[in-house]
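Below you'll find a set of structures to go through.
Read-outs throughout are calculated quantities, based only on the coordinates presented, and are distinct from any laboratory measurement. Keep in mind that this is a model prediction, so the values were computed, not measured. Cβ atoms are built from the backbone, for glycine too; each structure is taken alone.
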Structure I
Amino acid sequence: MMWYELTGKDSDVVVSSRVRLARNLCDYPFGKRLDESGAKEIIEKVRSVFEGVGDYTFTDYSTLDPTVKSAEYERHKISREFAEAKTPTALIESDEKNLYIMLLEEDHIRIQSIMAGLSLNEAYASASSADTLIDSSLRIAYNEKLGYLTHCPTNLGTGMRASVMMFLPGITAAGGIRSLQNQLGKLGLTIRGMSGEGSASNGCLYQISNQVTLGNSECEILTKLTEICEKITEQERSLREKMKADESGRFTDRIMRSYGTMLYATLIDTSELVKLYADVRLGACLGIIDRVTPKTLDEILVRGMPNVITLENRGAVNANRRDRCRAEMVRYVLAGASEK
């Protein structure tokens with residue numbers, strides 16, 4: 001099952017956890033210096049490692065329709081750079097392990113595991129299992145002083161980026177994001193919008209990750225990030241309770257109006273969906289709206305993205321048609337949730 005179909009630890013605040021490992025093969029140049037022939041050789045070598053192993057599947061992404069690739073990016077299975085690549089690329093994946101291995105993104109190999117809730121150690125274990133398999137079969141570029149050699153110098157060392165997607169409407173409403181950003185920066189962490197670097201903080205979703213890989217062990221990175229997220233979670237929950245205590249009734253009214261729009265609207269565009277998601281997910285977390293879980297809202301958000309909607313509705317390329325299909329999907333998912 002996909003990460004957004006599952007429930008993890010502290011999932012009212014921590015939507016998902018991701019661990020990504022950057023690896024490169026010896027004897028091949030990095031980045032744009034790698035020619036098409038070399039790229040195809042790398043793809044074939046890594047593909048052979050996973051052939052006949054578990055439930056891993058292989059897909060040549062060079063042949064996929066751009067809409068399919070963009071939809072996989074919206075599901076967070078791959079990066080934007082990987083989806084937009086014009087050179088040979090491939091994906092090896094295991095939905096059972098929530099594991100996605102991008103071949104020929106920025107590095108030769110990018111192993112990514114994404115799981116629901118605060119599950120950094122579990123995500124690392126999943127990614128590490130694939131890393132061990134690759135390392136035992138292929139020669140990985142490694143230096144005793146610098147660690148794993150990567151295309152971007154900021155990934156030297158462990159080659160690991162760990163991140164969590166956090167839902168922070170309380171801290172956002174209190175105007176505390178800038179202060180949080182400053183505090184995290186002092187700790188070697190960074191906070192970005194829900195789609196990573198350069199993206200907006202839509203839906204009160206923020207991605208928090210480590211900035212430094214060199215000089216820190218995997219355990220140190222994971223421990224620090226987990227502890228920080230636990231503290232942020234406590235702060236967020238406290239601020240949410242203060243919002244709920246609003247005696248004017250405007251807070252609850254806003255949430256219920258958003259819920260009503262989700263239940264009865266016939267047209268919902270992407271921007272409106274993200275705003276509705278933030279209100280209704282908060283209402284579900286605080287018990288204002290029953291029979292709807294945060295997991296249900298996460299599913300709605302992912303399935304409501306433009307390219308995912310297009311694929312699920314056999315090519316709904318017209319914007320008005322997508323908005324109609326999106327509203328239908330939202331009503332259908334909420335109806336199913338209320339029957340459980």
Structure II
Amino acid sequence: MEQVLNRFCLDGSPVSCERYGEGHINLTFLVVTDSGRRYILQRLSRAAFSDIPGLMRNVTAVTEFLSARNSDPRSSLHLVPTKDEQTWCRDEAGEYWRVYDFVEDSLCLQTPESPMDFYQSAVAFGRFQNQLRDFPAETLCETIPNFHNTPDRYRKFHLAIEADTAGRLAEVRSEVDFLLAREEEAGTLQRMRDRGELPVRVTHNDTKLNNVMLDAQTRLPLCVIDLDTVMPGLVAYDFGDSIRFGASTAAEDEKDLSRVEMNLDLFRTYAEGFIPACGGLTAAELMSLPLGARTMTLENGMRFLTDYLEGDHYYHIAYPEHNLDRCRTQLKLVADMEQKQEQMDTVIRRFLT
């Protein structure tokens with residue numbers, strides 16, 4: 001750690017470096033120097049990202065674009081350069097590292113402590129899209145190719161079923177059947193994108209509540225973090241993933257499925273924050289948002305189950321059935337969303353006029 005940190009232009013010498021946060025993919029550490037400055041050090045996952053230099057070009061371009069348009073330094077992430085004026089380095093083992101300034105006097109929530117917290121996260125992600133409206137989306141590389149291409153996710157799911165690498169298929173037949181029964185509808189957003197019915201925008205693609213930093217005092221949004229999956233995409237991806245994560249009544253790995261449902265009031269709260277902050281959405285985009293919630297939830301359930309069938313090589317797990325539990329909560333959410341489809345559509349129609 002010390003050798004890596006010495007390659008970055010830090011204010012002072014590191015005196016501590018400890019694991020930080022609850023991310024599934026990258027390893028994150030909080031670094032404190034003898035000057036009192038705090039930084040976030042991250043080791044990027046080579047398993048998740050095949051083109052880390054391309055990823056870092058995306059992150060650098062987006063953070064610089066946002067910083068130039070905000071007077072408050074806490075309104076966007078700031079990469080700390082290396083001593084050779086790069087925004088990342090690679091160690092002798094081939095691992096990739098980067099450092100951010102720590103966002104001081106901020107708050108990061110795993111779940112909403114009040115509906116207002118969820119509303120403010122909606123404002124943050126809507127504003128993020130709005131601020132990047134003029135950013136040339138075509139210049140961004142796909143850090144995870146076909147990330148929200150749901151038909152391609154199904155292709156990989158079918159391969160995992162056929163291979164049954166970990167010998168777990170027999171125990172998850174009901175989950176597999178649930179996903180296969182919804183394969184045709186799950187490809188709707190991708191087909192609409194391919195036909196040009198939904199405009200491609202710069203999207204975050206991982207809009208969980210814990211990827212928003214709130215001011216510790218006012219609880220108003222400061223900035224959006226975890227920009228590794230910022231790519232060209234659909235507004236329904238970002239809206240849908242937020243509902244999947246933030247409008248659920250239970251944790252992502254809740255074992256008691258009777259506790260899992262989508263809170264319609266939180267769905268409404270998020271729509272009221274996100275849609276006005278985003279601005280300028282077409283009628284087709286607006287009406288795609290409930291479908292985005294179902295599709296992103298289904299897709300994540302499928303991703304968790306695919307990883308489980310393949311032997312848990314992608315997501316960090318805390319116990320052997322962790323990915324299976326995650327999958328089951330997502331599928332229960334999908335089933336609940338299907339029951340509430342008409343109510344979700346009614347909420348969104350209010351924004352058409």
- Can you say which of I, II returns 2.6 when distance in nm of label points 7 Å out along Cα→Cβ at positions 188 and 212 is computed? II
- Query: I, II: which one has FRET efficiency 1/(1 + (r/R0)^6) of positions 20 and 132 (r between Cβ atoms, R0 = 25 Å, to 0.05), as calculated, at 0.95?
  - Reply: I
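Between I, II, which one scores greatest on FRET efficiency 1/(1 + (r/R0)^6) of positions 148 and 220 (r between Cβ atoms, R0 = 35 Å, to 0.05)?
Working: I: 1.00; II: 0.75.
Checked I, II; max of FRET efficiency 1/(1 + (r/R0)^6) of positions 148 and 220 (r between Cβ atoms, R0 = 35 Å, to 0.05) sits with I.
For which of I, II does FRET efficiency 1/(1 + (r/R0)^6) of positions 108 and 236 (r between Cβ atoms, R0 = 41 Å, to 0.05), calculated from the coordinates, equal 0.60?
Matching structure: I.
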- From which structure (I, II) was Rg and Dmax of the Cα atoms in Å, for residues 76-227 alone calculated, if the value obtained is 19.9, 54? II
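Thinking only about FRET efficiency 1/(1 + (r/R0)^6) of positions 180 and 332 (r between Cβ atoms, R0 = 41 Å, to 0.05), which of I, II has the largest value? Working shown, then result.
On the way: I: 0.70; II: 1.00.
That would be structure II.
Comparing I, II, where is distance in nm of label points 7 Å out along Cα→Cβ at positions 172 and 204 highest? Walk me through the intermediate numbers first.
Numbers: I: 0.7; II: 2.8.
The structure with the largest value is II.
Which of I, II yields 66, 46, 32 for Cα extents along the principal axes in Å, as computed? If you can, show how the numbers build up before the last one.
Details: I: 66, 46, 32; II: 56, 53, 38.
Only one of I, II returns 66, 46, 32 for Cα extents along the principal axes in Å, namely I.
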